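Student: These are the structures in question, set out in turn.
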Structure I
Amino acid sequence: MKVVIVDDSSVMRLGLRTVLDGRGSIEVVGDVGDGDAALEITRRERPDVVLLDVRMPNRDGLSVVKELSQLVKVLMLTFTDDDASIRQAMRDGASGYLVHGTFDASSLGSMVESLSEGAAVLSPGVLGSLTGAPSRQAAQPDELPGGLSERQREVMDLIAKGQSNTMIAGQLYLAEKTVKNHINQIFAKLGVQTRAEAIALWLGQSV
């Protein structure tokens, strides 16, 4: 898996590179310090995942996340935890949002791998920024647009828990292709395009 790190702090970039390069499954193919450079290196290197900071000089992360997410999976990795930034990033296509201090270095590699497999990677509290209620119970099926089948509700419950397609397939004894088909149908019924939007709606409020 190829990863690009985008952060204006050279110390942070070095630290993240050291952590990720230590995993045999991940190769850091570049690190840059602003949004323009992020777009350039992403188009050149075609990584699987971009780790993107929010606050940077020149073009910041929020100004490029929409463009980047059309090319690659984007994981926001930042100290910025205000609701507006989180909602904009996820609305514009980010596949996950991690706030420094809410995870440890040993788990970062696993979360990046999970993201590439389709899991939603969110720091504790981020989901609350998306839904307005971190502990809100899942909406009842008849409250959701389109309505979901029993199997689709099972899949959606596991998506809301942050599980990847592979993990869902194993838990429900389904082929991964079948899980993908269910997810495509769920997204169509709910009128969403991303896992984050689906999770937010499932928990009671759209992004």
Structure II
Amino acid sequence: MEENLSTIPQMVEEVRAGKLRRRTLIAALVAMGLSAAGIEAIIAAIRSAPARPTAKPAAPQDHQQQHHLIQQHNQHLANQTQGNTDGLENDYAENAIVEDSMHAHPFVGREAIMSRKRVGLNAIPNLQIDVTNRLVQQNQLTVEWVARGIHTGNFAGLPASGRSFTIPGVTVVVRENGKIIRESIYYDTAEVYRQLGAQ
């Protein structure tokens, strides 16, 4: 794989821009160790979103730094599932970027990110996120997960349905100086709408 295609978000954007074949992306994701469910979540997200700019990876890290990335992510997940908005807010760099398959445009800056997070926490207060796989590459942490919860509030234009859902996905987190500078969240939005009764 070429150096300029070393992160998942970079490869995704190359596919969206028509510069990389989907088959090449899939082969790279398999080689990285992603599961079939994780790969399908990324491919579904590619189908539903336009191209976006990407961040370059930092220099390689040692084993201790990689372990620290995983610890930071465990704390991030705990903050999210416990509704700890102060902890979540502190985890993002001031000018961080969050891309979410449900939204056409990225959320730029801590304030915009936290506004979106608060909507999600209010709409799904009992959210559970089960991590099924984690991979560390340089300063990039790739996490495969299954999210479960009950849709009890307005979210992404969907009024509360009271329905439970189970959605697999992949999140790619890039950190600098301990803070998230970019978070790319890939999942099948059509499946979200189907499970919440919008289709």
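Student: For helix-only ellipticity at 222 nm (-39500 (n - 2.57) for each DSSP H run of 4 or more, over all residues; to 500), the calculated result is -12500, so let me know which of I, II that is. Mind dumping the intermediate values first?
Tutor: Values: I: -14500; II: -12500.
Comparing all candidates, it corresponds to II.
Student: I, II: which one has distance in nm of label points 7 Å out along Cα→Cβ at positions 24 and 88, as calculated, at 4.2? Walk me through the numbers on the way to the answer.
Tutor: Details: I: 4.2; II: 3.7.
The correct label is I.
Student: Ranked on mean projected area of the Cα convex hull in nm², for residues 40-111 alone, which label among I, II comes first with the largest value? Don't jump to the answer; show the numbers that get you there.
Tutor: Values: I: 4.9; II: 6.4.
Largest value of mean projected area of the Cα convex hull in nm², for residues 40-111 alone: II.
Student: Okay, moving on. Taking 22 as the value of relative contact order in percent (Cα under 8 Å, 6 or more apart) derived from one of the structures shown (I, II), identify that structure.
Tutor: On the way: I: 16; II: 22.
Working through the options, I get structure II.
Student: Of the structures labelled I, II, one was used to calculate distance in nm of label points 7 Å out along Cα→Cβ at positions 48 and 64, giving 4.2. Name it. Provide the component values of the computation, followed by the final result.
Tutor: Values: I: 2.2; II: 4.2.
For distance in nm of label points 7 Å out along Cα→Cβ at positions 48 and 64, the value 4.2 is produced by structure II.
Student: Work out the source of 16.1, 47 here, i.e. which of I, II gives that when Rg and Dmax of the Cα atoms in Å is computed. Mind dumping the intermediate values first?
Tutor: Numbers: I: 16.8, 50; II: 16.1, 47.
It was calculated from structure II.
Student: Right, something else. Out of I, II, choose the structure whose coordinates give mean count of other Cβ atoms within 10 Å over residues 32-39 equal to 20.4 when calculated.
Tutor: Numbers: I: 20.4; II: 16.9.
Structure I accounts for this read-out.
Readers should treat all values here as calculations from the given coordinates under stated rules, not as data from a laboratory. Computed from a predicted structure; not experimentally measured. Cβ atoms are built from the backbone, for glycine too; each structure is taken alone.
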